[in-house]
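In the part that follows, the structures are each spelled out as structure tokens.
Values quoted throughout were computed directly from the atomic coordinates according to the rules given, and no laboratory measurement underlies them. Since this is a predicted model, take the numbers as computed values, not measurements. Cβ atoms are built from the backbone, for glycine too; each structure is taken alone.
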Structure I
Amino acid sequence: MHISKLNLVNYRNFSNAELLFNKGINTVIGENGSGKTNLFRAIRLLLDDNMIRSAYKLSELDFNRGLGSWKGHWIIISIEFEELSLDEEIQALFIHGAANIQPGTVVDKATYNLIFRPKKDIRLKLSKLDDGDHAGLNAILSEVSLDDYETIFTGKSTADFNDTLFYKKISGDFDNAIFCDEIEHPEIGIKVPGILSVAKEVSFTFIQALRDVVSEFHNNRTNPLLTLLKSKSGQLDPAVIKPITDKVLDLNTSIENLKDVQDVRTDILDTIKDTVGETYSPKSMSIRSDLPAEAEALFQSLKLFIGESEENYEGGIHELSLGGANLIYLTLKLLEFNYQVSKQSFANFLLIEEPEAHIHTHIQKTLFDKVKYPDTQIIYSTHSTQISEVSNVSNINVLGQVNGSCEAYQPTNNLLPKDVGRLQRYLDAVRSNLLFAKSVILVEGDAEEILLPTLVKNLLGISLDELGISLVNIRSTGFKNVAILFNNDRIRKNCSIITDLDTSIIDTTPDPLDSPAASKFRRKCLGSEEKGKQRKLDLDSFCQGNNWLNVFYASNTFEVDFISSGNADAVINIVEDVYEDRTTRATSKLELASKDTSIYGKRVLTMAANEGKGWFAILLSNNVDNQIKVPGYILDAINHSSPIIQDEIWLYILGYRLSIIEERAQSTNEIIGWVNSELQKYRDKTIDTKSVFSTFEKYFPQDPIIEFIKRY
């Protein structure tokens with residue numbers, strides 16, 4: 001039996017999310033704050049027997065903040081199980097409690113739901129409201145408190161809880177003050193009695209994120225070693241433990257009877273009597289040894305000592321490195337899970353939260369590869385690229401933040417097996433942060449990968465990462481194998497593809513007067529142009545109708561378009577790094593300064609081929625400054641990937657450009673002072689983004705930032 005689906009409605013930072021899981025090992029990835037911890041807590045509220053009390057104590061902080069007011073709304077956490085055991089007990093549990101079946105059939109799929117909703121009297125009041133009676137609705141909700149809510153567990157549900165129309169049917173349409181006359185909806189399932197709790201019938205272990213392992217070992221409630229020892233203490237044969245406890249009792253007696261101990265006891269009594277007299281003195285007093293004589297208490301005194309370094313020394317947990325302590329903690333929790341599995345529960349679930357903390361990258365990968373248990377579903381949460389790299393892409397859920405709420409994406413949803421295979425091979429071979437990105441730009445080669453970050457940093461003063469954009473080098477023009485991820489069915493994040501159209505820089509019509517070398521170059525240009533046209537047809541067709549994905553083309557190639565955008569000087573500055581011959585240097589500089597694409601284009605391509613595109617890009621990046629003009633198609637790609645830039649980021653960008661203008665004395669002090677005051681108004685929110693953009697366009701029309709802000 002395994003979890004196949006998890007639905008979350010109005011729970012914490014999940015407004016409406018669906019996660020899909022498979023048998024075996026699953027991975028949930030996402031940036032900080034994307035909801036991984038809340039997701040695990042939701043599962044635990046249903047399946048962790050230690051969390052049952054918490055399930056009945058949900059608070060207003062558990063409601064999604066996007067609701068505005070939580071009053072009247074429902075929290076729904078729904079788990080779907082598949083491949084249920086044919087065991088009579090598990091079948092009986094789900095037949096009576098959590099399955100959706102026809103009489104006489106064997107259950108292989110079931111739902112189990114936690115619903116936090118207003119009690120019946122509140123639902124009844126809402127159902128009697130006339131449609132559109134906002135005043136009546138507000139009057140009812142103003143009196144609602146958490147005491148008016150109830151937690152119920154249901155099974156046999158047929159509802160699609162992620163269907164917003166169904167949600168409005170059961171809870172009501174609060175925006176329009178429309179409520180259903182019916183207050184009990186059979187689609188949400190039948191109440192499951194507490195005696196049939198699924199959490200009591202499964203083996204469930206949660207290994208929390210490793211924050212402060214040493215304190216965990218010092219706390220008797222959370223100490224994993226003590227948990228393991230306690231589980232063993234109950235299995236000890238009394239005949240085995242009695243000789244040990246007898247020795248402890250004898251030891252206690254021996255300590256108590258020591259002459260020095262008895263002398264101290266007598267001195268204490270005498271001093272009290274001398275101080276307060278016989279009447280107010282204790283009637284008796286003893287000094288006793290308190291070494292525990294019970295098995296469980298004896299185990300509490302046991303400590304773990306580890307030899308981590310090459311020295312022949314074993315130290316306490318507090319003496320280990322952070323990584324070493326975390327690894328020991330994780331190991332003990334896994335052993336605890338093994339002990340639970342040995343009890344032969346109906347199903348085994350292991351949740352591991354961010355195991356990567358302080359653990360070396362090689363250990364992370366090995367851990368993920370080695371931690372496999374038969375008949376056990378394991379769910380990791382992580383923001384480690386090392387763990388995500390070795391995860392099966394079909395078993396990954398990606399969490400992302402959209403307008404303050406969290407969404408869940410399945411990278412292979414509705415993909416053909418061949419497409420899944422290609423995607424998996426790419427993610428195996430190219431270790432990137434592709435799945436963690438807020439948005440993505442895909443490029444085809446080293447030149448773009450090296451130079452784009454430099455161009456952006458010099459233009460804006462901030463990095464692509466600060467714009468929330470991850471740059472991924474596909475190292476070919478096979479974009480579709482990866483770009484297929486970004487789709488309404490899969491990852492709903494913006495992705496831009498940057499590639500070359502490879503339009504020829506010369507006339508490709510054959511000329512009988514051409515030398516063999518010139519003829520060869522003409523054929524090469526023609527071949528590249530034809531491939532570019534075909535590439536455009538393929539990619540435009542591939543992206544059609546997909547608002548998450550768009551392609552942006554260099555008219556020729558990146559190097560040629562870089563000069564066409566007005567950056568010839570930057571390339572001229574590296575001529576002497578590329579060529580040693582004085583004549584070649586002089587000729588090259590003249591050609592690069594030409595206004596004829598066929599002349600400067602051929603020269604820059606020759607230079608790139610001579611050095612290798614990657615090394616050429618590195619040379620060029622060292623000569624890029626804050627006056628660089630970023631090609632328009634790259635600016636368009638950035639705009640698509642990051643269509644909304646926060647006011648705070650704009651303030652930094654515009655302040656950075658203004659400081660450059662002032663430093664280079666490109667405007668008068670009076671104008672700079674005026675624009676500074678406009679930026680302060682923008683900071684104070686007394687003028688909007690459009691106004692401050694207009695100010696920059698008016699006073700600094702030649703600054704490279706203008707082409708960027710025009711796109712916003």
Structure II
Amino acid sequence: MIQHRPHGIEHPYAASPDQRIPVIPLAGETVRLGVVSSSPAVCEWAADGEPVVSLPMAPGSVAAADAAALAGGEGHLSEAQAKALGGDDAWSVESPPLVEGTSYRYRFVSSSSAAETEWFELTPAVWTAEARGTVTGAKVLGPVEWLVAGAVVHRARFALPLAPDDHVVGFGERYDAVDQRGRQLDAVVFEQYKSQGVHGRTYLPMPFAQVIGADGNGWGFHVRTSRRSWYDVGVSAPDRLTVEVELGAEPTVDLAIYEGGPGKVLTAFLDEVGRAEELPSWVFRLWASGNEWNTQELVMAQLDRHRDTDIPVGAVVIEAWSDEEGITIWRDATYRVNADGAAHRAEDFSYPADGAWPDPKAMIDELHARGIKVILWQIPLQKTDLELTGQVRADAEAMVRDGHAVLEADGSAYHNRGWWFPKALMPDLSVERTREWWTDKRRYLVEDLDVDGFKTDGGEHAWGHDLRYADGKLGAEGNNLFPVHYAQTFGDLLRSVGKAPVTFSRAGFTGSQAHGIFWAGDEDSTWEAYRSSITAGLTAATCGIVYWGWDLAGFSGPVPDAELYLRAAGASTFMPIMQYHSEFNHHRRPLRDRTPWHVAETTGDERVMPVFRRFAQLREDLVGYLTEQARISVRTDQPLMRPLFFDHGDDPAVWDYPLQYQLGDDLLVNPVTEAGVTSWSTYLPKGDWIDVWTGEAVRGGRLIERLTPIHELPVYCRAAAWPELAAIFGL
């Protein structure tokens with residue numbers, strides 16, 4: 001066995017052992033060539049017109065596994081990620097320096113067998129200012145540069161102006177900073193399991209940003225592409241924002257420029273890419289979930305506990321409901337396999353009384369009677385493990401046979417190259433026929449069982465520049481759009497049954513604004529993750545995401561201490577979506593549920609239950625306000641979770657307090673994000689404000705210090721709105 005793939009597995013941030021690094025080398029550079037071989041290998045290398053030479057290879061991976069690309073610490077995906085890049089039987093060699101204008105070819109030969117690879121072609125690239133395409137759009141500072149290798153134009157690079165006092169916000173959901181000036185980043189959908197703020201990676205990127213000047217006005221830009229792009233925001237040159245864009249067959253970049261302040265720019269962008277629609281008021285109630293709530297008995301016990309402790313809950317997300325193979329059938333259900341892959345109906349299933357889910361319909365009906373909505377987990381992958389049988393095997397066979405799978409360049413079915421659900425098939429949701437085929441298998445859940453929504457998890461598993469989609473796009477153009485199609489697919493299923501399109505996604509791209517609710521993805525229970533999650537919510541809002549939340553206090557690792565948990569709960573009370581969740585831990589003790597009673601029992605802190613109850617009950621009282629403000633947000637494009645520069649852009653001081661925000665038009669929120677503090681400073685912009693906990697009038701335009709007991713965080717109301725909102729806070 002001997003294998004070399006110039007692009008490797010196409011992990012966007014790390015190399016695989018069989019890869020060429022860099023994939024597109026520059027003239028004057030050397031290139032590192034990797035191969036996986038069961039025996040020692042030799043690289044045969046030749047330049048144009050030169051004889052073939054043998055380059056001896058050394059054992060070892062072409063590049064050590066990029067530790068930053070793989071999550072550190074523990075968690076149910078850490079071990080899988082650590083193995084993702086492999087490295088066994090790896091050999092590598094460094095080429096001679098590449099000469100501009102010279103083409104090369106190479107192959108690998110096993111020294112102890114007859115195995116050999118095909119010949120691979122390589123032409124080094126150069127950056128040139130010679131016109132090779134077009135960049136349309138104002139504000140481009142010349143010259144435009146083009147990355148050219150032979151006759152192929154791979155990328156364009158150009159600059160946009162930055163004034164000394166400009167701030168740059170946007171680029172989708174970002175965890176490291178609200179103002180991205182002084183940073184380098186890219187736009188590619190990626191599953192960074194935990195520590196997104198450390199690594200600068202995101203599930204939900206967008207090639208869109210706003211440049212906001214000292215007076216609050218400015219401009220924005222949108223690179224109209226679904227291909228990968230890169231941004232140097234004043235790092236290499238402080239007066240320039242440098243943009244680099246992957247190109248397709250046509251070497252063109254379509255750049256939209258929008259003039260005006262943040263609100264005007266956002267409206268122009270959403271006019272183009274789509275905006276959120278109003279969702280029902282129940283989405284603003286508390287959401288509850290735990291990955292180990294994997295039986296009907298456990299789910300009902302947790303919701304009984306909510307009832308018995310007077311902690312109101314509006315929705316339960318049931319993650320571990322299915323066999324986790326096809327994600328269509330309740331675990332332990334008995335049924336006849338549809339060998340052709342056809343969809344089942346509710347009457348096709350029976351449920352053993354001693355099974356995990358003895359009566360899903362009765363459970364959902366009971367929850368509805370209590371005013372609790374039910375959301376079921378999904379992932380857009382179809383397992384193909386050889387030992388699998390039954391419906392999951394029949395569905396996988398039908399998926400390939402009937403042309404519903406994303407394809408490799410050679411026309412074979414693509415198998416997931418990532419670490420989660422490895423080698424699974426991926427449905428081609430770019431076209432209606434597959435969207436319908438995929439959701440028909442789940443239709444009975446909505447039509448017959450009355451499920452209210454879907455947690456559309458995953459969505460980041462399309463790796464490969466040359467994957468083939470049925471809508472005609474190749475992977476380089478279609479991969480970033482996959483999570484958009486995914487959320488749309490399940491939203492359309494819900495609409496078709498007369499329900500609101502409540503999807504709950506972590507991945508997305510330009511166009512995701514129009515498709516449901518988002519959460520900030522996987523994170524540990526740390527103060528750092530808490531702060532980065534707030535940043536994620538604000539940056540997502542700047543790009544038009546209205547309905548957003550996070551796993552309050554984190555979902556992974558040991559149970560958070562009481563202080564972190566309650567500070568996070570207080571902040572989440574004043575965010576668009578309030579929900580808690582906990583990671584799968586194989587049911588090992590101590591359990592890791594993030595339910596308030598489990599946190600109380602684990603920490604031994606008697607404050608947890610009464611304080612969490614107070615916040616959950618306050619959240620119930622805020623539902624009317626949030627519903628109205630979401631309606632206003634959808635109508636006006638003013639974010640629901642609103643960075644202060646939207647309403648107070650002419651006040652330069654607001655940039656010094658990036659974690660403060662408005663919740664709608666009338667409430668200003670300043671989460672407590674440090675441990676051990678008893679008071680907290682809030683910058684109040686000019687105007688008249690009311691402290692919502694005391695009813696005290698406060699003059700703005702200055703820094704306010706207030707005591708912050710564990711059951712309070714600084715929240716201020718615009719004085720003009722206080723008569724309408726005072727009752728919510730019992731004043």
**Report entry** Of the structures I, II, the one that 87, 67, 45 was derived from, the read-out being Cα extents along the principal axes in Å
**Finding:** II
Report task. Consider the structures I, II: one of them gives 6.7 for distance in nm of label points 7 Å out along Cα→Cβ at positions 114 and 546 as calculated from the coordinates. Say which. Result -> II
Query - Comparison of I, II - label where distance in nm of label points 7 Å out along Cα→Cβ at positions 58 and 282 is highest - result: II
Query raised in the report: Can you say which of I, II returns -13000 when helix-only ellipticity at 222 nm (-39500 (n - 2.57) for each DSSP H run of 4 or more, over all residues; to 500) is computed?
Result: I
